[in-house]
Structure I
Amino acid sequence: MTEAQPAASRTVNTVLGPVPADDLGVVSVHEALLSVVPGAEHAYDITIDRAEIFEVLSRKLTDFRERGGRTIVDSTGMFHGRDVRLYETLSRSTGVHIVASTGMGPEELLGGYFLTPQTNPPTPWPAEQFADLFTKEVTEGMVVPRVERRGPAGLVATTATRDGMTPTDESLFRGAARTALTTGVPVSIRFGADAVHDLDVVLDEGLAGDRVVVGGLDRQDAVAAGAPLEVARRGAYVALDHVGLDDDGAHLTDRERAALVVELVAAGHASRILLSSNAIGVAKGQPGYDLPYSYVSATFVPLATSLGLSDADARRILVDNPRDLLTVR
């Protein structure tokens with residue numbers, strides 16, 4: 001945060017509007033509340049019962065709050081089940097701050113509207129069009145389909161194609177960066193094949209490193225390439241956001257994640273570490289991932305402290321770092 005910004009004026013955009021940044025408490029920075037694969041709502045064998053979804057999410061958010069959590073970031077973007085009115089009700093009833101996101105990606109999950117504009121030959125949407133779309137969701141409110149705009153997005157989240165960034169992905173990333181520059185909200189990127197390359201695309205737009213979080217840096221390929229340390233050196237936040245995923249060969253185990261946290265702290269990067277689980281509260285059209293939102297603070301952090309993480313650094317990672325990232329500036 002900048003020295004020119006008084007503490008009293010630091011705010012974060014939540015679904016209920018701006019709240020004081022210092023009120024965020026323990027933050028889980030990359031989760032999903034309701035995650036719906038685009039089109040799944042039309043499938044004959046999928047039922048979307050909003051009352052049932054509310055009860056499930058309310059129970060999970062209440063557990064998170066009772067175990068010391070205070071803020072959930074729904075980092076799914078625009079078209080993966082985001083339900084702003086539902087999130088407003090959940091936030092009011094549970095007392096958990098919910099930061100919702102704009103943004104989209106990767107290319108394979110975009111509708112044809114964003115891939116085949118009326119040019120000959122067809123070309124991807126330019127970055128400026130994505131920036132305009134995302135910026136309005138921050139400044140005018142997130143779109144509720146066919147109804148209205150609601151609360152402001154607090155984050156721009158975008159993802160690159162797993163095999164490597166495509167031209168459309170690059171437009172998305174540059175558009176996200178321009179939105180951040182215009183509005184003051186941060187950017188969350190999930191990289192494709194090369195985390196440092198994809199981060200550099202965002203930084204090339206003139207965005208400061210400390211306005212960007214790079215997710216998925218507990219992937220085995222990213223760690224083998226030294227990406228977590230290099231991302232931190234560039235001033236961006238390193239998100240180890242599959243905490244609890246302990247049986248997947250593509251990611252570190254929790255013990256390996258904890259050791260990486262301690263390693264990054266020892267290298268002087270405690271102020272650049274973020275933790276989350278990528279948990280899904282309710283999944284439709286995809287496998288569920290029923291991990292408690294409280295898992296990071298209740299289970300993983302004690303493991304990391306047993307390996308040498310101090311209580312002060314644990315608090316910095318759970319409270320201070322996400323607060324600084326999410327503060328609008």
Structure II
Amino acid sequence: MGNFGDYQQRLVRVGIVGTGYAAKLRAQTFQQDERSQVVAIVGHTLEKTQEFAQTYQAEALISWQELVSRSDIDLVVISNINKEHGAIAKAALQNTKHVVVEYPLALNINEAEDLVTLAQNQNKMLHIEHIELLGGLHQALKQNLPAVGNVFYARYATVTPQRPAPQKWTYHKDLFGFPLIAALSRLHRLTDLFGKVATVSCQNRYWGEGNFYQACLCTAQLKFTSGVIADVTYGKGETLWQGERKFEVHGEKGGLIFDGDTGKLFQTEQTTPIEVGSRRGLFAKDTEMVLNHLLTGTDMYVTPTASLYTLKVADAARRSAQTGETVLL
């Protein structure tokens with residue numbers, strides 16, 4: 001996997017696109033690890049970029065095109081608006097860089113498929129971040145799943161009321177993308193647990209005029225080839241009145257209910273509280289695994305193929321919402 005085995009002493013030299021939350025956590029981890037060095041940063045505004053770059057003793061650049069073409073960068077980390085992920089990843093791979101990108105890999109499924117192929121052809125790492133798999137909730141789910149027996153139903157809802165809705169890219173149709181593509185982790189948890197999807201039915205609604213919306217509500221029902229039915233709800237903004245973060249799994253021998261950060265296993269005779277590990281430190285963990293993979297060849301916790309499959313499911317949801325039809329995968 002084009003790792004750094006031939007020159008063990010060499011640092012992994014990193015370029016970061018983005019100056020937001022994820023970019024900051026990644027930059028901190030790279031800076032603290034003696035195996036890596038942040039070389040350059042490019043952000044949305046020059047002022048923010050310069051301030052960010054100064055913190056990590058890196059160079060502030062004005063375009064990602066310049067960043068991906070630099071010969072003193074081995075790894076490009078893409079932590080900016082969803083709309084640009086695909087184009088930056090493509091340019092970085094064409095310039096023979098390793099790539100880390102926050103999900104989704106691209107908003108367009110064909111573009112995403114081409115990128116996975118390109119990375120294979122270039123023999124470069126393409127890692128799509130899915131820290132939801134590393135988190136306490138998902139680990140607790142996997143650990144306790146056998147206790148509920150044959151699973152027949154799951155429900156996952158994340159609803160965030162926000163008044164007033166911010167004029168940010170995360171509330172912009174084009175920059176953020178279709179809700180379940182943009183918030184791919186909502187589906188990825190399910191495909192990781194239950195495997196292949198047979199059919200998808202989805203409804204999506206926006207409130208507000210123009211490209212920036214005040215609210216969105218997206219609901220999908222997935223039928224898995226195993227027979228499991230899963231309902232997914234993703235909503236945010238001004239028209240929603242009660243926040244919710246809930247994951248339920250119902251099996252023939254018991255149920256798992258995670259509400260916020262608390263979990264319970266329900267069985268005939270008893271109810272058992274479940275310890276849910278923290279959601280903190282996951283970007284650092286992901287970043288450390290990237291360095292281990294590049295320098296020692298250890299496996300990543302998620303493959304580009306797995307992320308791409310979930311993106312196909314999300315794209316089927318998009319098509320279903322558009323046509324009003326159930327989509328067969």
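No value in this document is a laboratory result; all are computed from the given coordinates. Treat the numbers as computed from the prediction; the structure is a model and nothing was measured. Cβ atoms are built from the backbone, for glycine too; each structure is taken alone.
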Problem set entry | Which of I, II leads on Rg/Rh (Cα atoms, Kirkwood Rh), largest value | II
Exercise. Comparing mean count of other Cβ atoms within 10 Å over residues 281-288 across structures I, II, which is largest?
Worked result: II
Exercise. For mean count of other Cβ atoms within 10 Å over residues 161-168, which of the structures I, II scores highest?
Worked result: I
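Ranked on mean count of other Cβ atoms within 10 Å over residues 25-32, which label among I, II comes first with the largest value?
Once mean count of other Cβ atoms within 10 Å over residues 25-32 is tallied for I, II, the winner is I.
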